[in-house]
Structure formats: C-alpha cells, structure tokens
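In what follows, structures are represented as structure tokens.
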Structure P
Amino acid sequence: MGFLNNQLTQLNFQDHLLKTLKVICREDVQQPNNQITIDLEAAPAEPFTVTLTPLSFTSIVDQDKVFNTWTLEITITDADGNVEVIEETYQEDAVVCPFDLTQWPGQTIVQKHDVEFRIIGDPILENSDVIINFVINYCLVVAKEVLVKVNGAIQFC
C-alpha cells in the first residue's frame, strides 16, 4: 500500500454547505425577586430546610424576549426527619435581548449554563403553605442555525 501525495489537488475542492450556530444574544441573567408557594397537606415540624433544584426548562422566543418555564424539584426536610419532594413549574420573568430574535431565519436554539437557584432568607411557613423566595442566576445564549458555504476538499484517507 502506498501513499499518494496528490490527494488534495484543485480538482478535489468544491463548495460545501455546513450547518453551524450563530450567536444572536448572550446575556448574564439575574432574576432577583422570585417567589413560589408550596401547599402541603400538613405543616412541617420547625425548624425545617428547603432545597431548590432545577430539573429542566422550556423557552419561547418572541421578538426580543425569551420566556422561560422551569421544572423545579423542591425538597422540604423538617425537624422530625420527614422529607417531602415536590415538582413545581415556575414561569420566570421575560429576559430581554438587544436584538429582534425573529428577524434571523433558521431554528432558534436556547441554551443556559452556570445555572444557580439561590434561596434568599428562611422559608416562610403560613398554616400549611411554605413560601420560598429565591434568586435565579445563569448565562443565556440564543443562537440560530445558519448555513456557511466553505470551499474545501474531503480527504479520503
């Protein structure tokens, strides 16, 4: 078997369309005033602790705004060691991007990273309701799928 040094002749080059992502909007988001109320069957024994964990999110992009809906896992542990795990849906305030996101053709991709849900203060107990105040921090990236034309050759070895 021998090596051919003329694999990439000018005849092998042709135009190719490659799909890639073009970042349209990148924002550091801090949503400071969030509150969720959990209705329990029985009030937890005090003192109790609450943890808040994001499980997933969905996003809707409309013009220059991104609307996020989070699925949260809320774990309440009371003084007696009883643990209650609840899944709740939370609609976040809209995030405004500096561009009209619908003016770009193509599929919209919304990504988040460095997501942090931080509980502010102690949870409040009113009858059997637990009120949780929290802050949401993350980096939001909105991109569009675009086609890029590249002139190149594909090696066969």
Structure Q
Amino acid sequence: MKNLLLSFALVLLSFAGYATSSGIEIINQSDCDIYIQIQGSKTCPSCDVEYISNMIVVPASGTALFPNTTMLGGSFPVAMPAFVHSAIIYSGPTYCQPLERWRIGDQICNYPPEIVFWSMNQNCDRKCDCLRARWLPAPCTGIARIIIQPC
C-alpha cells in the first residue's frame, strides 16, 4: 500500500514539473529540411521567453539532439544550462518569401502541442505541403522532443 501511495504521489509531482526541460531532441521524419528556433527561460518551471536559439536546420530524415541548452547558441547562456519550453518552426530559410512561422510547445505554457505546417527547400520552392509537428514535454531535468512527420 505504501508503494502504491508513493507511486501515485510521484506521478502527480511529475506532472507539476512539466513546464520546461533542460534539453531538446528534434526528430525529422519528413523529406524536407526543417528550420527551427528553440525558446526557453532561466528557471524551471517558467514560461517566460528569456532566450532564443540560433536557427537550427534539421535535415530531411535527420535528428538534432541538444542534451542541454548550452549548445543551442543564440541568447542561451553557454556557461549554465537553461530550460526549453517552446519552439518556432519556419516555413523555410529566412531569405525565402513569403516566410511563415508557427509556434509549438508545452501546453502548460499555453502553446499548442501539435501543429500542421508546410516547408520550402533552399530554392524557396514549396516542397512539403503538409507536415505535422508534435511536442513531447519532459520534466525539468529531461529532454523534450519535437517529432516531425508527413501528414
């Protein structure tokens, strides 16, 4: 009985810490390159957008793993890890027009956990008309995941 109550308490506590995570893995299962920036904050849990990464290009059928935020660049600190809670997905390279963007992230921070979007190649030609991105949150010390698949 003690183990059951302890397990229940741990499950409840794990949901309370799901606002951000300390790393991100982007899994691209599509035929298009994905252009994305990660957003985060100093403390966990927090939904403040205090940091934004450099532009990350995840190649078609590729994976990008950042076990902690010190490797994200941009305004993320290099000396101490921060926390991630959301991302901005772009329709292609920043020089392409029209350039659209979509936000995805943790529901606790009022971001949609799943979006449908499209993507252009480096020649600014629309290549993938329908892609689906899904955000899988993690506890403060875990790695969140974004999974991108064709619709």
Structure R
Amino acid sequence: MFKATRDFIRDRQPFAGFPVQPVSVRRLGGGEAGHGYRNAHACIDRQRNIKIVSGWLVKPYDKALGQTEIVQHWWNIDATARSYFDTTPDAGEGCEYVTDMALAEFGIKNFDDVPANICHSILARDGGYTMVDRIFGELFYKPLAALETAALFKKVI
C-alpha cells in the first residue's frame, strides 16, 4: 500500500463515520470515460445485490512534483460475491482504491443532484492536504486543516 494511502486513511477516518479502507477492485471498463457516478449507478441491481460505492483513487507518488493526487470516484460492489468492480474506462490504472461511504451519505442528505456534487481533488504533500479546483480551466489551491466531509465537497451547503 502507498504511504499516501495509509496517511490519508488515518487522517480521513475520524471524520468518516464509516470504514475508510483500501479495497481490491477489478477494472472492467465498458462505461463512459469521465462519468464514474453514472457508470456505477447504471450497474446497480438490487436483485443481484450489486451496489454503488463511493471513495477515492489514490494515485502513485509523483516524485517530480513531490505529491500524491487523490481523486473522488464511484464504483460498484457485488455484495453477494464480496467483490468490487469498476466500469469507468481509464479510471484507477495504477491507483489504489479506498472506500469512503460517508461521501455518498453526505451527498444524499445534502444535495438534490448527488452526481453533480463531487469532492475536490486533493494533493497530499509535505504531510498536509490541499484541495484543488478547476474554474474556467484555471487551477486553484486551498490548504485543508482537516479532512472533514463537508469541507471536501465543491458545493457548500
């Protein structure tokens, strides 16, 4: 497991209310690139016990920049077989998947349009975290004091 993954889990868990943990995910593809929530939602099947999972993709450490990128993502679990899978193409390659169901719970409770209310990407560097947002193509950075759920979302309630 990446050091950044271990550190992120340790720092996020106190705010999550659900286990924040690494999982092994089978990458299937077949969905639409850039639409993780839509792809995962399309796979929900109550009769087959297929559910949606919210969490994070922790990318490998970037030595040149001295940081690790952490991006919110959605995938599925076959709860009967206890196996995770992801249909979003090109997502998760070389990354570690980390479950964080507090994101889904918060989005459902606080927003009418859950897929439009995603979290900021996060940069882990120098023992701290920075939120990243793209507005009209320009990147903006804001240091995070803590990984509190509400602070991670792009839309503020």
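What follows is calculated from the coordinates using simple rules that are stated; it is not laboratory data. Given the structure is predicted, the values throughout are model-derived calculations rather than measurements. Cβ atoms are built from the backbone, for glycine too; each structure is taken alone.
Comparing P, Q, R, where is mean count of other Cβ atoms within 10 Å over residues 49-56 highest?
Biggest value here belongs to R.
P, Q, R: which one has mean count of other Cβ atoms within 10 Å over residues 33-40, as calculated, at 18.4?
Derived from the structure labelled R.
Where does the value 19 come from, among P, Q, R, when percent of Cα pairs over 27 Å apart is the thing being computed?
That value comes from structure R.
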